[in-house]
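What follows is a set of structures to go through.
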Structure I
Amino acid sequence: MARNARSAAQGCIFCAIAVRQAEASVVHEDETIVVFMDLNPVTPGHLLVVPRKHAVGLEDLDRVTSAHVWSVGHDMAQALRRSRMGCEGINVLLCDGEAAFQTVFHFHLHVIPRYAGDGWTVKAKSLKRERSLLDSDAQAIKDAIASTD
């Protein structure tokens, strides 16, 4: 585990929820993940899809678990749409790292039902980027991909 994930697991609330040592309103679970209601929801029905095995972020998550988390997130979005909660949209959000607004350092995927006028916004100031800079960014990412093969 990278970034001291093992030591971070001690005292981790999501690890405690995963082994039923802490209270949570569980929606779904299997041997790999647990899905529960966010204690501080953005909107009613806000879910967290959490791997049972401690991982701080994407770098610490194996591909099989990652794929399963996203697949279950998809299932939960469908369930929210079909539920009597009456949501009109879904946001799927991953906060990986403090700069990305991660506050609990155990990997988790937010599945957030949206309702007209619910008051939650995601507004970013985006500026057009020059093609040469986009090409340079693309090359940096390609180089990183090549280094992981």
Structure II
Amino acid sequence: MNWLLAPLAVLLGAALTTQVATNTELGKALGNSYIPATVNMASGLLVTMILTWALTSEWPSREMVREAPWYVWPAGGVLGATYLTGNILLAPKLGAGALVALIVAGQLIFSVLLDHFGWFGFAQHSAGIARLAGCCLMIAGVFLISRF
């Protein structure tokens, strides 16, 4: 792991948790848990379009577009909307600590599976004892965070 980039990843985690909090707060203020996901996706689309336009010098060819698997086109948006809406609905019921712990545990466990089986184009990395122990420790951490 590149330890110089680790603090940036930690900041991304803080940003994600802040996103959950602000979306939940907006849902409470509006009396609707679904509108914040729409606002989030719309503002994200605008920012992403601006960044893409400003930072992209070369665009993919038609062949590159055609070669991409069909499922990758809708997957990000569908999964993103599901994630956002799920966060908004679950955050008031679980609390920030338990929700984020469970999400991170789910991400970690599924990422170990992705690596182990080489799914979605990831290089294959076996789920050895150390990785499995890490998953178990993460589950233990989720238990501790959500119980106390």
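Bear in mind that the values in this text are calculations on the coordinates, not laboratory data. Everything quoted here is computed from the prediction, not taken from an experiment. Cβ atoms are built from the backbone, for glycine too; each structure is taken alone.
What the table shows:
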read-out: Given 2.5 for distance in nm of label points 7 Å out along Cα→Cβ at positions 38 and 110, calculated: source structure among I, II; value: II
read-out: Parent structure of the calculated result 1.2, given that distance in nm of label points 7 Å out along Cα→Cβ at positions 30 and 78 is the read-out and I, II the choices; value: I
read-out: For 1.18 (Cα Rg over 2.2 N^0.38 Å, calculated) the corresponding structure among I, II; value: I
read-out: Label whose coordinates, when helix-only ellipticity at 222 nm (-39500 (n - 2.57) for each DSSP H run of 4 or more, over all residues; to 500) is calculated, return -10500 (choices I, II); value: I
read-out: Origin of the derived value 4.4 (distance in nm of label points 7 Å out along Cα→Cβ at positions 14 and 70; candidates I, II); value: II
read-out: Which of I, II yields 27, 23, 5 [semi-axes √(5λ) of the Cα gyration tensor in Å, for residues 62-133 alone, calculated]; value: II
